[in-house]
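Got some structures for you, see below.
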Structure 1
């Protein structure tokens with residue numbers, strides 16, 4: 001039976017007035033490569049949920065494509081498409097915070113605004129909570145873009161978000177992370193295993209990530 005595979009990609013944007021927003025430098029290339037690799041394999045019904053990115057990374061041929069803007073938009077799209085027994089590959093970099101208040105008009109420089117931030121929902125944590133209520137449970141796969149104490153933070157996320165695996169990306173390294181053509185990962189599994197994916201083009205790593213997902217999914221009851 002084909003399983004639903006939901007791949008999220010790119011940044012999200014949190015507007016504090018009609019023309020300015022909080023975001024990050026994610027291009028969506030990595031998530032796009034993962035979703036394209038999944039389509040090529042043919043084992044999955046692929047849903048590709050993308051934040052605001054360049055057109056070349058906004059859609060994947062053969063997938064169901066959904067465009068979103070904010071982190072709350074992305075959560076709604078994931079919750080609406082991740083089926084029981086499905087797989088979520090959370091390759092996006094959603095904004096962790098949003099402005100407490102969004103101005104309906106452009107804020108002028110002379111106003112010297114103080115922008116107060118409030119937390120956005122944590123998509124993986126929310127899906128883990130919902131996982132407790134469905135059968136069969138979905139597989140949850142996260143990504144950790146870190147700059148220091150990288151393994152500590154990645155393993156903390158693996159545990160706290162009840163993930164099946166997490167791909168640690170040390171974005172302080174040259175040739176890795178946002179807006180790079182290449183990347184590299186350390187993969188940590190729920191059962192304590194780890195795997196190194198050396199530096200390579202993101203399109204090559206997309207295939208390797210799907211290899212990891214397929215292998216893990218086949219081992220689950």
Structure 2
């Protein structure tokens with residue numbers, strides 16, 4: 001009888017151990033580059049999301065610059081945040097993503113969690129013009145992709161917290177050039193910035209400004 005109890009106990013331990021291994025393996029799979037890439041490849045993007053080419057450019061800019069503290073203005077459903085989050089994770093950094101739409105906030109948080117980046121990417125709900133002034137510390141990477149006519153307001157709200165050498169990327173600067181003329185004039189003429197317009201994707205027939213904070 002004792003032997004039967006011991007056998008049952010041993011079998012239970014083996015089953016629990018195997019279950020633990022399965023859970024661990026699933027967690028490891030979610031953290032793998034292959035899992036994340038598959039997730040991004042099958043991501044249901046909308047017109048609010050940045051394109052894959054632009055998202056990859058953002059990832060490369062974050063990682064190559066060694067950025068540690070970033071802000072995204074306009075999360076949408078989290079496609080850009082995930083791409084940048086991968087780079088911030090590699091750099092040992094953090095990304096704060098700001099979004100005004102509660103439904104988008106919930107979707108972005110869920111998508112970020114699916115690829116185990118919730119410790120790297122934090123989505124904050126609210127009007128960016130109100131949430132930006134509440135951020136603390138210095139930042140070295142900014143991505144602006146929200147209300148076009150407010151681009152300069154967004155930059156001015158975070159500018160006091162930008163480190164020397166910070167990179168500021170703004171999306172849709174070709175198709176929406178008129179709406180953000182004040183922003184473009186500022187970053188292209190200010191002695192504090194070097195700025196270039198790039199096209200890393202032709203999917204939207206649009207482009208981004210990349211500005212480097214000189215001082």
Comparison of 1, 2 - label where Rg/Rh (Cα atoms, Kirkwood Rh) is highest: 2
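Here Rg and Dmax of the Cα atoms in Å, for residues 147-186 alone has been calculated and equals 10.9, 30, so which of 1, 2 was it run on?
Details: 1: 10.9, 30; 2: 10.5, 29.
Only structure 1 yields this read-out.
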To test your reading of the models, identify which of 1, 2 gives 16 for relative contact order in percent (Cα under 8 Å, 6 or more apart) when calculated. 2
Could you tell me which structure in 1, 2 was used to calculate helix-only ellipticity at 222 nm (-39500 (n - 2.57) for each DSSP H run of 4 or more, over all residues; to 500) as -14500? 2
Of the structures labelled 1, 2, one was used to calculate distance in nm of label points 7 Å out along Cα→Cβ at positions 75 and 203, giving 3.6. Name it. 1
Ranked on distance in nm of label points 7 Å out along Cα→Cβ at positions 67 and 139, which label among 1, 2 comes first with the largest value? 1
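Ranked by Cα Rg over 2.2 N^0.38 Å, for residues 35-162 alone, which of 1, 2 sits at the highest value?
Numbers: 1: 1.24; 2: 0.96.
Looking at the calculated values, the largest one is 1.
When mean count of other Cβ atoms within 10 Å over residues 43-50 is calculated, the result is 24.0; to which of the structures 1, 2 does this value belong?
Values: 1: 24.0; 2: 14.9.
Attributed to the structure labelled 1.
Here, each number is a calculation from the coordinates, and none is a lab measurement. Keep in mind it's a predicted model, so treat the numbers as computed, not measured. Cβ atoms are built from the backbone, for glycine too; each structure is taken alone.
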